[in-house]
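> The next part holds the structures, each set out as structure tokens.
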Structure 1
Amino acid sequence: MNGKEEQILRSKTKIINAMFELLKTNTFDELTLNEILDEATVSRRTFYRYFTNKQDILNYYYNDFIAKYRLLEKTILKQRSLSGVILVTLNYFYQNQPELALLIKNQKFHLLLENSIR
């Protein structure tokens, strides 16, 4: 990854982390773009370079979550038992539990599941 790609990833990560931090005390529908930008300490211009709206942040998170899970498929396929597959899968969900809990609280978890079957 070159410097530009690292900067892009840092900016996106700051925005995503800011959204999840704010979801601890606000609902998704209550969140404003200004609150997210303030928490992330990024400019409106930077935000719109990567996202179109706050729903787009969720879509990016969902796609990233699914892509990282699919990278685990190699590990999953090496498992010789159903319990091994379940263990790898549950471990991945456990590692992402704080964010997933906030999605469930905000009734947005189903969108992750919908994105995963596309």
Structure 2
Amino acid sequence: MSAWPFACLIVACIFAVLWYFFSLLKGKAAIFISGFNSFSKEKREKYDMDRMVKDQADSFALWTVVLFAGFILGLTVHAFCSAFLFVTWVLLFFKDVHLDADEAFEKYRREDK
């Protein structure tokens, strides 16, 4: 038996908890988004934190579904399905990574502030 399905399951569980956490706390969870917590309080107020947290929670949900599908398909079809979906998650993850915090949060800037 391969370790890929179980790797998918472990990571999916982590993202499921984060998904729940961000969905529950809504805008208050924005402080836990990497890079955003380094902004000053005045600068953070210029951003739509509710929308930012919703988008992050949606990303966690997508990652959870992809990885859980990797777990199920890895057990029922073939372990390569788990490896393929794990690599798919890595690509989805790096699609959302930004090196510049201002660039990462630009789409959440409020026009009124």
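Any read-out appearing in this document is the output of simple, stated calculations on the displayed coordinates, not a laboratory observation. All values reported here derive from a predicted model rather than from experimental measurement. Cβ atoms are built from the backbone, for glycine too; each structure is taken alone.
> Match the computed value 1.5 of distance in nm of label points 7 Å out along Cα→Cβ at positions 41 and 105 to one of the structures 1, 2, and report its label. Show your work: numbers first, answer last.
Numbers: 1: 2.4; 2: 1.5.
It was calculated from structure 2.
> Name the one structure among 1, 2 that Rg and Dmax of the Cα atoms in Å of 16.4, 56 was derived from.
Numbers: 1: 15.9, 49; 2: 16.4, 56.
Answer by label: 2.
> As an exercise: FRET efficiency 1/(1 + (r/R0)^6) of positions 49 and 89 (r between Cβ atoms, R0 = 41 Å, to 0.05), calculated from one structure in 1, 2, equals 0.75. Which structure is it? Please report the intermediate quantities before stating the final value.
On the way: 1: 0.75; 2: 0.95.
Structure 1 accounts for this read-out.
> If you work out relative contact order in percent (Cα under 8 Å, 6 or more apart) for 1, 2, which one comes out largest? Mind showing how you got there, number by number?
Values: 1: 25; 2: 37.
With respect to relative contact order in percent (Cα under 8 Å, 6 or more apart), the highest-scoring structure among 1, 2 is 2.
> Here mean count of other Cβ atoms within 10 Å over residues 1-8 has been calculated and equals 9.5, so which of 1, 2 was it run on? Before the final figure, lay out each step's value.
Values: 1: 9.5; 2: 17.0.
Source structure: 1.
> With FRET efficiency 1/(1 + (r/R0)^6) of positions 33 and 81 (r between Cβ atoms, R0 = 30 Å, to 0.05) coming out at 0.05, pick the structure among 1, 2 it was computed from. All intermediate terms of the calculation are to be shown ahead of the outcome.
Values: 1: 0.05; 2: 0.45.
Structure of origin is 1.
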